[in-house]
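What follows is calculated from the coordinates using simple rules that are stated; it is not laboratory data. Just so it is clear, the model here is predicted, and its values are computed rather than measured. Cβ atoms are built from the backbone, for glycine too; each structure is taken alone.
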Structure P
Amino acid sequence: MIGTLKDAGINVPEGFATTAAAYWRFIEANALQDRIATEIGKLDKGLTNLASVGGAIRAMILEAAFPPELENAIRHAYAGMCASGAAAVAVRSSATAEDLPEASFAGQLETYLNVEGDDALLAACKKCFASLFTDRAISYRETHGFDHLKVALSVGVQKMVRSDLAASGVMFSIDTETGFPRSVLITGACGLGETVVQGMVDPDEFQVFKPLLDEPRLSPIIEKSLGAKRRKMVYGEAGSTILIDTNEDERRRFVLSDEEVLRLAKWAVLIEKHYGLPMDMEWAKDGESGELYIVQARPETVQSRREAGELKTYMLKEKGPLLLSGLAVGDAIGAGPVCRLDSAAEIERFRPGRFWSRKSPIPTGCRS
């Protein structure tokens, strides 16, 4: 996007990325391939030992050393960013399976925000590598038959957008509930975007009708919904982030003006056209400059993969007391016993035939 869409007016924070080849060089230099394969081979069918296997692999990666040429390249690229005033960076993971281009690991891998300093950056890059083997990622690949040793990871390092002083969120170039292709869905909340991505808050929601975006006299925002936005993520001390409560004014106001909603929607159409398929994007607003940015883009993988001409309707015949609510990606109805877990670390307690739930707030649809 930096190279091809800048002239179209789309703002993308400056930065650099390590390649998939760099990941494989890291694995090779530390002789990790066979050791990882040995640990994966210990997985039992029910994944009851998933936590111990995943923990062992992550420990291997975190204890390994960067090859000197890779470490020097990262330090050199970061020094260039610091020279331009971009010392605080976001460190993002992006993975793909070489022989399965349709595979998507969105939401499974780690992102680290407000990282500052060479050593902190290198540590965050290594944590991104290790996040290829979180319990959730391993379970996903096992379920879908992906070869764990054919998945590589790129680390994107971007200048931090000061959305901790404004807002951020997620945007889709397709309606995620119905699959309607002529709608842009934008969600947003106060502060850094991880609260929306991880489903920590109930965000604002905007629906925009694509075909009328080119009409300068029109404002094709067809729906606006004010979210509760009870918490936000902001900068903490020493390059960390913290969660704090929002104030009443922040909860009452939409995080975006109509003009900003339309600008983001137009960018979504341009990005979709560039990649040639429906897209899932993350946006951020800088509270210092007031500028909007696109900080991440990936293919949308739920509605866009439905079979053409297929239409399914679900009807709930009986209703009980409402326990939880949130935004959804896709639609379906299910019933059965619930297995309530505090976190993915308790995955060993999960049994087939049950529904997974958690004690923290329900995901808001961006990664549920």
Structure Q
Amino acid sequence: MSIWRWAEHLAPVPEAARITLGEGDTPLIRSRRIGPSAGLSNLFLKLETGNATGSYKDRFAFTAISHMVAQGKTNCVATSSGNTGAALAAYCAAAGIRCRIAIVEGAPVGKLKQMMAYGAEIVRIREFGMDAGVTQDVFDRLERLGQREDSAMQVSAFVYSPEGMSGVQTVAFELASQSETSIDHVFCPAGGGGMCVAVARGFQRLNESEQLWNIPAVHCVQPEGNNTIAGPLRNGNEQAQDVACTTQVSGLQVASVVDGHLAVSECRATGGNGHLVTDESVWDIQRRLSREEGVFCEPAGAVALTGAIRAAQQGELDPDAVIVCMVTGSGFKDPAAMDRMTDDLDCPVMDADVIDSW
């Protein structure tokens, strides 16, 4: 089914302008090993790796670019740490729109090549994503460019692109329809915080339209080296904070607040909390997802599950609660992370008779 079946819940787009690459309807699977080993009997994984460009950001791009088509815009200027850029580049290609993207300095080469393969014009900006001042400067410059008559700035954040971000709410719509029972908790990774906001608002929209009675607690999980939202949320603060970003988890290197204030408010309203995890624990869960669940994801895609496991270890979750962890991007996007996962392995060349010893 087309993701546009949710059109009544999204920012309006005329049917003739609607772009799709078959995004959405991604699998929701029960954890076979990691959940039970952590004492969680109802742990599920939402595999956003199945979207057209391999990440949940397609849910942003399909609406963002459709709105550009509807408005007659022909020039997309954007910023990305990787997945947003790949998604926008693909949907711009489908719509015949020029796409130029300012990229964080540390973006993985796999994501850069994916953007260029779709025809995007890209440049990496020194210290962008790591320094809050540089990051804000990039946003300000792009915002000015986006005010040109033929252009639109697209950043996967509600504070910049609310129309596009309305599409990310479809995650919540799908979860509500896929789960056989009420969901108690949804764990989301966060860089700028947009996914947390979208998921919380999506469930709230279903509740307001009397299509959902139980709103899950939406939790924000971040690497310790990018503690813009999770720490303030856990500590009872009203607002997020700028940081000097030190995490090596690509895709979550967002030093400035962006949607952080909204994420604190929206997650707290659902009863969700903030969770901080180390880069090393994320590497470990990423490896375990591949070897114990058959789920191949990039490091950012393992962050939500890492937070849920940590929460379980600290006694913060009912063992029988229905828990969903967002797996947000494919492992093919980050070659360096693939190398890290397999650095203890080898593929030797040997004679055929070695097979007899297996």
Structure R
Amino acid sequence: MRAAFMTGRNQVEVREADEPALDPRGAILRVEACGICGTDARTFFNGDPRAPAPWVLGHEPVGILERVGPDATLPPGVAAGGRVFLGSILSCNQCLQCTDGRQNLCEHHLLYGYDPFPGAYAELAAVPPIAIANLIPLPPDLPPELATVVDPFACALNGIEVLDVGLGDTVLILGAGPIGCWQAVMARDRGAGRVFLCDVNRHRVELALEAVGGFVDGAWVAGDDNGLAGLLERTSGTGAERISVAAPSKQAQQAALEMAAKRARVVYFAGLPKHDPVSALDMNQLHYKELAILGAYGATQRQYRITMAYLDRRRDELAPVVTHQFPLDKIGEAFETIRSGEGLKMVVVP
């Protein structure tokens, strides 16, 4: 089979590789499509000790369950030969967090596509036993390139649930990438009075408006003030009640506190690079405005299931977020397109 190996920072090589071995309690997936996540991009550009070169990334796969181990226990509705989605957050399902339904916070959690489990930028990918519980059957006619977004979309849903958007809230999303677009749609569906998008990249703002403009009341490019004036102008100086920081940016994290209305809720959705995770924040903003600052990471099995059904219902509105598809041989071009900001969601189609 062919697979794309990350051989170093900003380096990828597509070459022949051995087919993955079938674990008696696992399965083998013939990959139809695999999205490129922001985490994949950060790893490709910056490196990650969990992806020792040469390494195969890719943790947003959908495909056909080609082989199933004799001792594997498949979830309901999943069968050999069926089309499935594989959720990336791998949990023990035994610790306190898991038994309380918070598999994303599992004490022992791992991430598919990272050591010790190679990912799905390949023609075939192993489904290890720990990942079997994350298999979800696809609706029969859901296109594979769109089905790949279930994983990041579920993470976006987690962020929106933590944000706790209510009827009439003014919602600001910093970052107009795929996550920001999906959160805009969900915020509107949850009853937000106004939904705004802000990003440092003008072209990305334009792409976001083309994709989900019908759900957004306004969008603008962040300038030297990180977008503060644009929000204050649109809210008569009061700020936003709900803010999602959906960009891996220290400037956006700080700007969110300045943009927040009194007693607002701010969710830091996007992580910072592992080698530089410390952000300087004005804690007086938190103190004097009585802000709630929260984090959101990953997704639970419940959120994966919800998202699959939501995506199936909303496929026409959400499909435009997938702006590019690349064959395996052009995966390097896909990463460069992400770096340039010339698209929203990139999908590799082996």
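Quick one: P(r) over Cα pairs in 10 Å bins from 0, in percent, for residues 77-148 alone came out at 19, 45, 31, 5 when computed from one of P, Q, R, so which one is it? Answer for the origin of the read-out: R. Once Cα Rg over 2.2 N^0.38 Å, for residues 181-236 alone is evaluated on every structure in P, Q, R, the highest one turns out to be P. As an exercise: mean count of other Cβ atoms within 10 Å over residues 253-260, calculated from one structure in P, Q, R, equals 26.8. Which structure is it? Computed on structure Q. Where does the value 21.0, 63 come from, among P, Q, R, when Rg and Dmax of the Cα atoms in Å is the thing being computed? Computing Rg and Dmax of the Cα atoms in Å on every structure in P, Q, R gives 21.0, 63 only for P.
Could you tell me which structure in P, Q, R was used to calculate FRET efficiency 1/(1 + (r/R0)^6) of positions 61 and 221 (r between Cβ atoms, R0 = 41 Å, to 0.05) as 0.75?
The value was obtained from structure R.
Could you tell me which structure in P, Q, R was used to calculate volume of the Cα convex hull per residue in Å³, for residues 37-212 alone as 165? That value comes from structure P.
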